[in-house]
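Listed after this line are the structures, all set down as C-alpha cells.
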Structure I
Amino acid sequence: MSDNMAETLAEVVLQHVDKKGHINSLELATELKEDHQKIVGAIKSLQSFGELIKAEQIVNKRWELTDEGRDVATNGSHEARVYYAIPDAGTSQAQIMKTVPNAKIGFSKAMQAGWIVMDKKAEGGPKVNKKADKIEDVIQKNLVKLQQDQTDSLTDEQKAEYKKRKLITEVKITSYEITKGDNFSLTIEKPEVDLTPEMLQSGSWKTKNFKEYNFDALGIPPNGGHLHPLLKVRAAYRQIFLEMGFTEMPTNNFVESCFWNFDALFQPQQHPARDAHDTFFVSEPQVSDIKRVPPDYLQRVKRVHAEGGYGSQGYKVEWKTEEAEKNILRTHTTAVSARMLYKLAQQETFTPVKYFSIDRVFRNETTDATHLAEFHQIEGVVADYGLTLGNLMGIIEEFFKKLNITKLRFKPTYNPYTEPSMELFSYHEGLKKWVEIGNSGIFRPEMLLPMGLPEGVSVIAWGLSLERPTMIKYKIDDIRTLIGPKVDLQMVYDNPICRVEKH
C-alpha cells in the first residue's frame, strides 16, 4: 500500500469517526469493501500523530472451515459420499476405497452411523450394501451454516467432533474500537521524522512538528552470540556446586583405560557394561600404559577382584591385565572421581573433601527421545567420616531445590561400586511422566580401601544427566532437538537465560 493510499484511508477513518462518534475496524472494512489489515494500518498511522484517535483492541474468537471442511460443505461428508457411492446391488469394499475420496474415514463413520452393512456371505465374496433407505447429511448442513456465520446453531459436542476431524478450526479475530482522541482533527499534520543539522543551523526546527519519541521501542537487536540452553543450565549447576563448597575436578581426558573406568570402581571384568554394545572401544591406541598405575595399588585391586578382601569375597574369577589396559571412551565421569580419591588417599593426613565435575561421557546407546550416545554427566562426590544415605538424599534434594526442581523420587537399584544405591527420578511436565535423571550411592569398601583411604571414611556420590534436567526446565520433549544435528538455532536464540531461584 502506497503512502498516498494510506493517507487517504486514514482520512476516511477520521471522517467516519467524526460522523458516528465511534466505529469498529471490521465493520468499517466491510462497509468500505476494503482489506481489514489496510484499515488497521491506517489506524496505526493515525496513532503516531498524537491523540487524534483512541483505539481499543478487541479480540474475538470464531470457527472457520478448514480446506477439508470446505470440501465437505461443497460435496458432502465422507460417510455420505461412501453411502451414495454404493449401488443398490452392493459393491466391494475395495471398489469403494478406490473410487471415493477419504473412503477409509467415510467407510468407518458410515458403519458407525448404521448407514451401510458388510455382507461377508454374499455370493462372489464380501459385499457392502446400504442398510438405511435414506440418510440426512447433518455434517454438511452444519458446515454450510457455519460458513454462513450461523455458529450458534452448532452444539459444543458438534464443534468438538468437527475440530477433532479437522473440519473446522478456531481462529482469533483482532479488531479495534475507534473513538475521538483528545486532539481529534480532520486534518493530518505529518510530523517531521528526523532532526537534521540544517534545521539546527537555520533554527527552522523551532517551527517543525516532530514525531514523539517512542521510549517503549525495542530498537534493533544487537548482533551477538547466544548461549545454548545446555550451557546456561551447566553454568547454573556449576554455580550451585561452588556455592555449596565443592571443588571442580579436572575432566580433560575423554579416553580412559578400563582400569580407571571399571576396575578401580570394583566393577567386574565380566560385567555387561564392558561389552562392545554398551561401550565405545578405542582402536588406536588400543591399550594404555597400565604401568603408570602404582604397582601396589594395581595388585590390591587385582586381589580384591579375584580373591576378595576388606570384608568381601570378591568375584572369584581370574582378573586379566589385558582387559584392564583397554582404551575406551569414558562411560562416566566416575573414572575421574576414582583418580581424585586415589590422590586423596595418598595424603599423609586425610581431610574431608567435596568434588564435582560436569563433562561429556559416551555410551553405545540407541538414540530416542530421552537417550543419546554422547551426553553430559554431572558428578558430585563427598568424602568424610560417618556419611550415611540420609546425607546423600539431603544433599541431592538441596541441590535440586536450588534449581527449582522439587518433584524428586528415589528408587533402590544395584551398582557394582556403590551399596546402597539409588536411581533419581524427576517429573517431566512435557512428557507427563517420571524420567530418570541420575544415579547415586555410597562407594563400596572394596573400591575405597585398596586406594588407601582410612577405615571409617565414607564417600557418597551421585551422577546426574545435564540434558534431562534441561529438558524439564525448558519443557523440551525430545533430547535430539536439544543437542545434535536437529537443534533449532532459533530455539537457542529465543530461550531466556536460565534463572535459578535461591532458597
Structure II
Amino acid sequence: MIDTLIIGGGTAGCVLAARLSADPEHHVRLLEAGPVSTDPAALLDAARMPIGPESPWVWRYPVTLSGAITGNIVRGKVIGGSSAINGGYFVRATATDFAAWSKELDGWSFDAVLPAYRRLERDHDFGDQPGHGTTGPIPVRRAAAPGPLSSEFASACAALGFPLIPDLNALPGAGPADGFGPVPCNIEHGRRVDTGSAYLAPALARPNLTMTGAMLVTRIRFHGTRAIGVDYVHEGKPGALDANRIVLCAGAIESAALLLRSGIGDPEQLRALDIPVVHPAPVGAWVSDHPEIGIDYRIDPAYPTAEGVPLEYVLELDDVEIRPYAVTFTPYTQRLGVALMRPHSQGVLRLRAADPTVPPHIDYRYLSEAADRIRLREAVTSAREILHEIPMARAPDSIPDDAWLFANPATSQHLSGTCRMGGADDARAVVDARCDVHGTTGLSVVDLSVVPVPLSRGPHATTVLIAERVAEYLA
C-alpha cells in the first residue's frame, strides 16, 4: 500500500518525495505529468530559460492580465517543475511577508521558518554568517563577475544614493531593507540546480520510493470526504491508484484545477460543469502574482555583453523590485523590469471544463486597485531615473499614466494563493497550517498555491521552504 502519493514532481514534489522516503518504512509514490528528464543541456544551462514555443518541458496557459489585455504564461512540466526552467533567482521571502502570513495563521513566522531556510541551502558566499546553511541540497551563489549591463545598473543605483545589500538573504536587521544587491541563485558551475537533481535524484535508489513520468492525474477519488486514491491516464490508457494519503504538489494552477475537477470548490460552479460536489471550498477564488511593467531601452551595438544568469542584480524599494535583465529580448534592446511585489489587486482561477486537457480560466485583474496604479507609476519614474544614470542606455522619455500602464501590463509569472492557507473559520481558506485540505481527510496541498499573502520576493526559495516544513508534519 502507498503511504503517500505525491501528485506533481515539481519544485515542491521533489523535496517532499525525498524527505518522506528517508524513512525506509514510509512508501512514497511520485507521479509527474511531464517527461522524466535525462539532464538535457537545455535544462542545465543557467544562462538560458528553456521556455520557447518548441519547449516540451512547460505547461502553457492563456491568461487575462487586465481588462481586455491577454497573455500567456508557462510552468515547468518536467521533473523539477519550474525550478528546472526558471532563471535561477533564489531569494528568501522577507520577515515582513512572514509577519503578514502569521496574522492569517499561527506557526509561519520568520523565526518559525528560519530553520527550514537554513536546512535547504548550501550558501557558498555567506554560509558562515548567522541564519545561513552550508550543507543543504540547494547551492546558492551570487554572480562573481557580473556582466557589463548589471555592473552599470549597480553603479547607477549607487550614484543615486541607494545602499548596497551584499546578501539579500541576510537576517532581518543585518543590513538596509531597501537597496540594490546581487541576486542569490541556485546555480553551480554554470548549471541550474533544480529540486529534481538536488533532492530527488539522490533518493531514487531507495526501494520505498517510486517515480513515474508522463502520468496525468485526472481526478482524486473519495469515500465520503476521505481521499482514497486517484484516476490517471498514462500512455493513453486510464488507470487508478489507492493511497493512505494524497498530496498535491502540482503547482498553484494544476493543484487548484485538480481539486476543482475532483469536487472541491464552489458548488455552483462545479454543478454547472456536471462535477459532483464533495466539499465546498474557495479554490481559485483568490489569486496573487506580481504585475510587472517592462521598460525597453536601446543600447549601442558595439557595447560589450556577456552571457550569465538572466538576472544578476536587483533594486529593492519596499514593495517594488526593479530588475535589469541581462538577457536580450530583441536585438540591441534590453529590458528593465518594474514589479509590484505586494499588489492589492486580486485575481481568480476557474475551470472552463471538467476535461483535464482544457486549461483553466485565469484572470489576474491587474491594476484594478488604484493603489497599485499609483505605486507602479512611482516605480516606473524611479526606474527611468536609473536608466538616465547609465551612459550606454537610451531610455524612453514618455511619462507613465494610467492609460500607459493599462496598455503595457505583464506578469512575473509568480502565481500563488489559489488554495490559500487559513483557519477553519476563514471563509477564504482551503488548507490549514499543516496544508491539509479543510473538510477532507487524507488530502493535502503542498506548493505555492497555499501562500495566503503576496510575497515580496520571487517564490522559488519559499516553495522549497514550504515543502521542507510540511515534510516534518507528514513524516
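All of the numbers you see were taken from the coordinates with simple rules; none came from a lab. Just so it is clear, the model here is predicted, and its values are computed rather than measured. Cβ atoms are built from the backbone, for glycine too; each structure is taken alone.
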task = Using the calculated result -0.45, -0.57, -0.87, -1.22 for log10 I(q)/I(0) by the Debye sum over Cα atoms at q = 0.08, 0.09, 0.11, 0.13 Å⁻¹, pick out the matching structure from I, II.
result = II
note = Structures I, II compared on FRET efficiency 1/(1 + (r/R0)^6) of positions 54 and 262 (r between Cβ atoms, R0 = 30 Å, to 0.05): the greatest is II
request  = For the read-out relative contact order in percent (Cα under 8 Å, 6 or more apart), a value of 13 was computed from one structure; give its label from I, II.
outcome  = I
ask   = Comparing distance in nm of label points 7 Å out along Cα→Cβ at positions 70 and 294 across I, II, which is largest?
value = I
remark   = Value -6500, calculated as helix-only ellipticity at 222 nm (-39500 (n - 2.57) for each DSSP H run of 4 or more, over all residues; to 500) from one of I, II, is from structure II
ask   = Which one of I, II has distance in nm of label points 7 Å out along Cα→Cβ at positions 278 and 310, as calculated from the coordinates, equal to 2.1?
value = I
